[in-house]
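Colleague: What follows are several structures.
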Structure P
Amino acid sequence: MKDLLFVYVDVDDTLVEKTDEGDRPKPAVVRHVCELHKQGALLYCWSTGGEDHARATAQKLGIEGCFAGFLHKPHIFIDDQSAAEWPGFLHVRPDELQTFEDYRREVEKRAE
């Protein structure tokens, strides 16, 4: 069995776009989160606005159940490697979404 894909999804300007009228959902990203969840990815929602903001946004979008947890995005992480050096780490912008299998291939390639 292949390893799980752990996916961290940001809130502001990723799941929702901030506008003068409030938060506007980004439907393509919301659908993508649901699809990744269906395909077995373990998803976490995080935000610089904190755990409560992340959870509340997911609830408003109807996708709270897709996430295993909600976190405050870190200000600092202490690690012997920078994120760019992490084996199997992939940063994906909301306008560069790919398929579950594309992600898996890229993560496996980077981990070699």
Structure Q
Amino acid sequence: MKTRFGTMPDGRTVDLYTLTNAAGMEMSVTNYGGIIVSLKLPGSDGRLADVVLGYDRLDDYLRDPFYLGALIGRYANRIAGGRFVLNGKTYALAANNGPNHLHGGVRGFNRVL
């Protein structure tokens, strides 16, 4: 099922896709960064419990400094000093975590519509 989740500052619409399976699991994911907004699992009593920490509104994800539910990339974790060497060549990356490059930088996958 597709529903409207919110609007980007530039006016583009962000959608929320909810997927369910025969076992009763339900996952909701946005087309903004592939953010998993909720993952509901049936408990032993049959009731669904959301096991994902996140927000109910797009605006909160736009300001989120913690990468909650986010699709991380191009690289997960930190690249120390924002530099790496590959095949003898040094590459400099945008520093977005002190002197380090974190989770894909200033515009990682979690910030793409």
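What follows is calculated from the coordinates using simple rules that are stated; it is not laboratory data. Source: prediction; values computed, not measured.
Colleague: Comparing relative contact order in percent (Cα under 8 Å, 6 or more apart) across P, Q, which is largest?
Modeller: P
Colleague: On percent of Cα pairs over 24 Å apart, which of the structures labelled P, Q is highest?
Modeller: Q
Colleague: Among the shown structures P, Q, from which was the value 23, 17, 10 of semi-axes √(5λ) of the Cα gyration tensor in Å, for residues 32-95 alone calculated?
Modeller: Corresponding structure: P.
Colleague: Quick check: -1000 is what I get for helix-only ellipticity at 222 nm (-39500 (n - 2.57) for each DSSP H run of 4 or more, over all residues; to 500), calculated from one of P, Q. Which structure matches?
Modeller: Going label by label, the one that fits is Q.
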